[in-house]
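Structures are listed in the sections that come next.
Taken together, the values in this text are just the output of simple stated rules run on the coordinates, not laboratory data. In this text, all values refer to a predicted model and were calculated from it rather than measured experimentally. Cβ atoms are built from the backbone, for glycine too; each structure is taken alone.
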Structure 1
Amino acid sequence: MGKTSTGLEANVAGLLCYVLGWISGLVFILIEKENKFVRFHAMQSIIVFGAITVASIIFRWIPFVGSILNLLLSFLALVLWIVLMVKAYQGTMYKLPWAGNLAEKQTK
């Protein structure tokens, strides 16, 4: 895995891609040009947490049911956030079913 162009170890940079959701993913996709591991995790973060953010905004407009859906979505986001950070720190190229494949295609 090794170092990245940011000077961080790849597993630490991979973890940091998820810390602030799609925002930190965007930062790392812009600054990391070489390391495929970090670029993959940055892109997966953008896709996953970007989609969750959009869904959350849409759910806010739906009376009552939207609140319940937002609560469930928040729980899912928390679980994904923890799992993805742990997997990245372990050095695993952990791919979520739809987002992982898309992230892999975008970072080739």
Structure 2
Amino acid sequence: MNAIAQMLKSAGNELFYYTFKEETLKDEEENKTVRSYQTDFLLSRKDKICPIEVKSSGYNSHKSLDKFQQKFSARILHRYLLYTKDLRKDKDIICLPAYMTELL
């Protein structure tokens, strides 16, 4: 994560992050579960934001990006997942190998 932050910063980006909690009903007895979500980095582009999730493993899951999309869809330009695999696109998420971070 520190290496990604360094690459983003050295490319001239101002770094932001976002965390939020969401309560969900767990069972019929009205027990609630609180889940925390974290967007690792937010980049400002034009008048929109680009959320970035960094994965070292479990790259098939991007729940924080999905929840962030549900919450702020009108404000998002692009969504990025930085990970250790090859370049690909998963619906509207651009999945980039970590070494391409400086290109954002």
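When relative contact order in percent (Cα under 8 Å, 6 or more apart) is computed across structures 1, 2, the figure 22 traces back to 2. Taking FRET efficiency 1/(1 + (r/R0)^6) of positions 3 and 51 (r between Cβ atoms, R0 = 30 Å, to 0.05) as the criterion, the highest value among 1, 2 goes to 2. One of 1, 2 was used to compute helix-only ellipticity at 222 nm (-39500 (n - 2.57) for each DSSP H run of 4 or more, over all residues; to 500), and the result was -23500. Which label is that? It was calculated from structure 1.
Once distance in nm of label points 7 Å out along Cα→Cβ at positions 11 and 43 is evaluated on every structure in 1, 2, the highest one turns out to be 1. Suppose you compute Kirkwood radius over Cα pairs in Å for every structure in 1, 2: which one lands on 14.6? The read-out comes from structure 2.
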